[in-house]
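Okay, got some structures for you below.
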Structure P
Amino acid sequence: MRKKHAFTCIHCPLSCSLELVEEGGVVVQVSGNECEVGRRYAEEEFRDPRRMVTTTVRVRNGVIPLLPVVSTKPIPKPLVREAVRTLADVEVEAPIREGQVIYRDILGTGADMIASRRLDCND
């Protein structure tokens, strides 16, 4: 039995409305895309949706109490909430340099969480 899935492409300002048709988990057709990137996006979202993770972790002795962190690559979408919950228990010591690894291999995904800014000590 064929099923239809709707997606909105996020790769450019066109925001194409995509329709993916699958049968038994196999992609049969993608329509609505203005370019090849849109077609690939719909197939990736159907097969293995992934997201970048951005959140904050607590900081000791920093000029501000929270440090923004970001994943080095997208992780499977179903793991995003668990990753954020895991990071809620993390606390780092200032000073922190931009790009510094804060948490390695979050949930076994191969993605590290890194500082997205420099954070100096509270002197």
Structure Q
Amino acid sequence: MPRQYVRSGSPYEERYGFSRGLRFGDHIEIAGTAPIPPAGEQVATTAYQQMLRCGEIAIAALAEFGASPSDVVRTRMYITDGADSDDIGRAHRELFGEAAPAATMVVVAALLDPAWKVELEVEAAVD
């Protein structure tokens, strides 16, 4: 089955040898997506804003494959502070609520950048 790839320009893609997104057949995987801001901007300070940024990056990758948030079937959220779960969950609902994907939220000790409060993985299915 041929694979299609999407790159987002993250410095980690080249450094660590991965793609932001991969499509094979009707299945799309979006890699762990951190709240990396556009060039010249600072990382958002709230977990809610960071989750929206993660979603923005992931949704842009989905769009490269002709998919949208309504095609999302599963998400995984890695968060560094359980106290942020409601804010991250609220942003998740705004991003993907219509699709009502299977979702997992896990508290982890840390993410790659200490400023990051959340990282998001997305899976989608398309016809």
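Annotations
- Identity of the structure behind -9000 (criterion: helix-only ellipticity at 222 nm (-39500 (n - 2.57) for each DSSP H run of 4 or more, over all residues; to 500), calculated), options P, Q: Q
- Origin of the value 1.6, where distance in nm of label points 7 Å out along Cα→Cβ at positions 7 and 111 was derived from one of P, Q: P
- Here the criterion is FRET efficiency 1/(1 + (r/R0)^6) of positions 39 and 63 (r between Cβ atoms, R0 = 25 Å, to 0.05), and among P, Q the highest value is seen for Q.
- Highest-scoring entry among P, Q, by relative contact order in percent (Cα under 8 Å, 6 or more apart), is Q.
- Which entry (P, Q) yields the derived value 22, 18, 12 for semi-axes √(5λ) of the Cα gyration tensor in Å: Q
- Distance in nm of label points 7 Å out along Cα→Cβ at positions 79 and 95 from the coordinates reads 3.3; which among P, Q: P
- Structure (P, Q) behind the derived value 17.4 of mean count of other Cβ atoms within 10 Å over residues 23-30: Q
Bear in mind that the values in this text are calculations on the coordinates, not laboratory data. These numbers were taken from a predicted model, which means no experiment stands behind them. Cβ atoms are built from the backbone, for glycine too; each structure is taken alone.
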